[in-house]
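These are the structures, in structure tokens.
The numbers here are math on the coordinates, done by the rules we state, and not lab data. Model, not experiment: these values are computed from the prediction. Cβ atoms are built from the backbone, for glycine too; each structure is taken alone.
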Structure 1
Amino acid sequence: MLSSSLYESVFNSSTIGNALLSPTPEATILAVNDAFLKGSSRRREELIGVSVFKAFPGNPDDREDTGEMALRNSLVRVLETRKPDSLPAQRYPIRIALPDGEENYEERFWSAVNTPVFDQDGEIVCISHTATDVTEQERAVTALRESEKRFRALTNAAADVVYRMNPDWTQLHQLQGHGFLKDTVEPDHSWLEEYIPPEDQELVKKGMHKAIRDRTIYELEHRVRRVDGTYGWALSRAVPMFDAAGEIYEWIGAASDITERKQVEEKLKDANRHKDEFLAMLAHELRNPLAPIGAAAELLQMASVDEARVRQTSQIIGRQVSHMSHLIDDLLDVSRVTRGLVTLEKAPLDIRHILMDAVEQVTPLIRARGHHLALHLPPNTTMVTGDKKRLVQVIANLLNNAAKYTQEHGNIELRADVQASRVLIAVIDNGIGMAPEVAARAFDLFSQAERTSDRASGGLGLGLALVKSLVELHGGTVTCESRGIGKGSRFMVCLPLSSVRGDRDRPHETDSDNQLMSNSLRVMVVDDNVDAAAMLAMLLEASGHQVVVEHRPGRALERARKAPPQIFLLDIGLPDMDGNALAQRLRAQPETAHSVLVAITGYGQERDREKAFAAGFDHHLVKPIDTKELYKILAKINKA
């Protein structure tokens, strides 16, 4: 065994600073060697018998000084585990005396090991605390880290990738990726597979073989695999380096990141393609109505054309001219909106009136295709600020779009929901739907969705672009989504609510209309078209009237006897019994003999009007009905 004097000699002569600490929470310093005194710049009499935490306190003004806490935790671990515990490169500033007598803290880093020392009974008698000053090493590491950080920032800011190739391009000697490509510092034989996507490898091979053969500059645009694993585009140029014998000993190259430029080029190509498709579509759409117009003109030149044929021919011409007018209106509208030439005539509006007017516009198309339209309106007045004509146009375009791309007898839903400071208007259909890439560009100009390969639904694909522009002019947004082909579509318009009170928005402002709003009428709507009847009923209910709806003439007669309405709105083309016959029955039964009867019909010729009046009708309105005319009729009834 070592004698105590020999142990003390070894302890004091060690070049590693060492202090013996008591195994207590205070960790009193029992002994220190010369190396410890030199490293801490202290005298032995200052330390012996003093807690190590008092002798070397933490700096209360230094938030990053965690050295004292780390040492305390380490000593606790030694006592609990009875095993040595290491503290590598721990920041522990120490207090030093300045020449002027003041004290300050000097930043130091220590690599320490705390080791339990046992007596012959296995009890811990002290803890050996060895501490090596590693401040200079840590500062060197920090300086190197900062240097590398600055270098990386510099290389990332550089525009071009720099690389070196061997003479036959089989080995990449070095590549500085500058944040665009992965750096290579060792020779790489598999660079082609590592940096170039498979579809561009043959192109790159041809380029480099030509440069080697011609002993000239290599220059090529190609795709590359970027640092993050995605693909980008690079313009690569490399020049051959010749030795004294005129042989190529190396290629020095630089590559520029042209990904953004290529993306812009692709967008321009797409825009040009969409423009060409649009022009072809426009020609197709204009030729369609021109064909029947031309045929009609030839027919009218024939001497043997009778009156019925002339009438039929003129109707065909009228419809086709109307169709062409709509196409031209769409073109002009989009042109004006995109050039900022549209001026909105904004006013406080009840969104319910906007939706009902839009439904009224598209009702003929919806009826023609046998769609079921579900309409969900807010129960209370919901005010927005906008141009009534343009907002009606937005919703009508969306409904028209849904009707065109929904198979016959399909379902369309129009709903408005109020959320905090906005109103959400949704047009939902169970039609043919869209692929994700089509939905993403649904509102782009010149982008009629290729949802029907034969374009049987017609149109120029401008309606949705116009919708987006008009909604944004109103400070709103519009989105489109579809779960895929055959799974329908959803268009969502979001408009900010107006702070104006609802009583400032009246859709009809004449004295008679104000009288109408204050007096409720009992109304019965009879129409076998469920959607049309529901829409008309909601329109009347929104004006304060009590409305009942029936779809069968027999049920209408029975219900009218029990609770006679003041006014009937009757469709003419009813099943089992047409509207004229129903009117005669209503006039014949005492309960409804004096009720007001209004014909709501698609038959608008003079003989149709005469037949209706002969059957007992008081008024005759042609679908789609003029709501202002209907309001006038109701107002007169209120005054009677």
Structure 2
Amino acid sequence: MTNLHPTLARVTDRIIEKSRVGRARYLDHIGRERENGMGRERLSCSNLAHGFAAALDDQATIRAGARVNIGIVTAFNDMLSAHQPYGQYPPQLKLFAREVGATAQVAGGVPAMCDGVTQGQVGMELSLFSRDSIALATAVALSHGMFESVALLGICDKIVPGLIIGALRFGHLPMIFVPAGPMPSGLPNKEKQRIRQLAAEGKASRAELLEAESASYHSPGTCTFYGTANSNQMMMEVMGLHVPGAAFVNPGTGLRTAMNRAAMHRLAKIALNQPGERPLGICVDERAIVNAIVGLLATGGSTNHAIHLPAIARAAGVLIDWQDFDDLSGAVPLLARVYPGGAADVNQFHAAGGMAFTIRTLLDAGLLHGDIPTVAGDSLADYARDPAMDGERLVWRDVPESRDESILRAASKPFRADGGMRLVKGNLGRAIFKTSAVDEERWTIEAPARVFEDQESVQAAFKAGELDRDVVVVVRGQGPQANGMPELHKLTPALGVLQDRGHKVALVTDGRMSGASGKVPAAIHLCPEAMAAGPIARVRDGDVIRLCARQGQLDVLVDAAEFLSRPAATIDASGPGTARELFAFFRSGSDDAEAGASAMLKAAGL
């Protein structure tokens, strides 16, 4: 095996050391759950009868208790394009389970909101905390104790993190994520971006914009840009939680059906009390978390995972922070150019070699932990091969080289030596800067601030011509404690237009940007947030701000004594409507973005 890159080894050792107490406590927890937690052998006759009463085709098998019963936790709805295929999955998965003598039941459903529908709307204020709701719903589904292994059906932004956080509380059970795959390619993403910017300038009509959007998002399957949903699928591969190669196989194909069959067959083999038992909580260790960070950096993945990964790690007793991301970013090369970091979509990325080649070249460079336990075996090398159909048989084939070096490259000749997600910090706090999608000449911006407290005000100022200059747009009051930390997707077209006009433009915010954001330099997820009286609450119009990814700097260039003497701006908490009031507990109890922005984990003491 290739020796580990020294930075990978150093960061992993640091994470192991700072996680020593929490990880030991977590392993004790899943050990106790395995021995004393809910299980079919502990159910009373009445409990058990309730559990199989509706399983008409499998009553006798479940009643006998001698075979594996696989739980299915599904995020199906048919408004979310990525999850629409899941409507047909349970009957199919039950048949696949029976092929190997097992049974399967739908344990429960979890909410699955579409950020694409709620972008720029007040419903987006529920988005981040839907992750905690999904985790709680997953825990409810698995609390019945009816299952020896679990199929987790989820793909999109908060759904996969929520599923894995909830599932890790039942980490003594083996589990496999079962995706449905991306929709076929539609309107190229660069063309969609062009029309969005024309619309922002008033040069394209609503009908033209809707036509472009409809040509982009046109059928069942995951959106084809490399945002949070597809970054989720990448992470499940490098963490070894998929059937190898499952991430980017299109829905409705014979290969996708074969992958689903393989998942159910494997869940029967690795289930609780089986010879190949492979608990989720053992698979998700410090090395798997580091692999997820490396994969994110190497592929230019979503900045949302700078929030989700710390939360996922905490659920497994592992502590990470943005310094870990930054240190790894200095060592991990950027291997992929996928929109918004390039012109290609995820289907083209997959055709170029996709996850199989990415994992192979990173393993060869010592930039992934190859010796982790996965749902497929004892080595991540199983994921360095591409799935295909050989007649009726599912096979995996080597991908020795990239099939398109304009999209995907080897670690020895990357697009950039840097992974493209850096920590910036200074007298304004700590934030994330995604450099992989930003031209290097824009990594340093120094300009006067213009301060806003919502996206709509930025758009109004843009339309009025007030931002047609060098400017650092500051949008505050957008953190988890203020309004649930919605993505500020509406900002992207306007700021892109200003940049294209030749201005030096940057964004500084305690909010999130879309997983598809890029191009404009941005310091996002700023901690502490304005609602917690963070320094951003004292910034005023005209203050000069310096943002520099090279030096890791985020400073307001104001006399320190004068800046500290300023009163913090008052931030209005999220108002009522669209059920936002029901999420007040999540907002008021949330910790900061770097810790994972979770009220649930904080309250649980994790």
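If you line up 1, 2 by Kirkwood radius over Cα pairs in Å, for residues 14-389 alone, the top spot, with the largest value, goes to 1. Computing log10 I(q)/I(0) by the Debye sum over Cα atoms at q = 0.06, 0.09, 0.10, 0.11 Å⁻¹ gives -0.29, -0.67, -0.83, -1.01 for which of 1, 2? This value belongs to structure 2.
So helix-only ellipticity at 222 nm (-39500 (n - 2.57) for each DSSP H run of 4 or more, over all residues; to 500), computed for just one structure, reads -13500; which one of 1, 2 is that? Derived from the structure labelled 1. When relative contact order in percent (Cα under 8 Å, 6 or more apart) is calculated, the result is 6; to which of the structures 1, 2 does this value belong? Source structure for this number: 1. Taking distance in nm of label points 7 Å out along Cα→Cβ at positions 230 and 478 for each of 1, 2, which is largest? With respect to distance in nm of label points 7 Å out along Cα→Cβ at positions 230 and 478, the highest-scoring structure among 1, 2 is 1.
Of structures 1, 2, the largest value of Kirkwood radius over Cα pairs in Å, for residues 222-301 alone belongs to 1.
Quick one: distance in nm of label points 7 Å out along Cα→Cβ at positions 206 and 574 came out at 2.7 when computed from one of 1, 2, so which one is it? Answer by label: 2. Tell me which of 1, 2 gives 5.0 when you compute distance in nm of label points 7 Å out along Cα→Cβ at positions 142 and 270. Source structure: 1.
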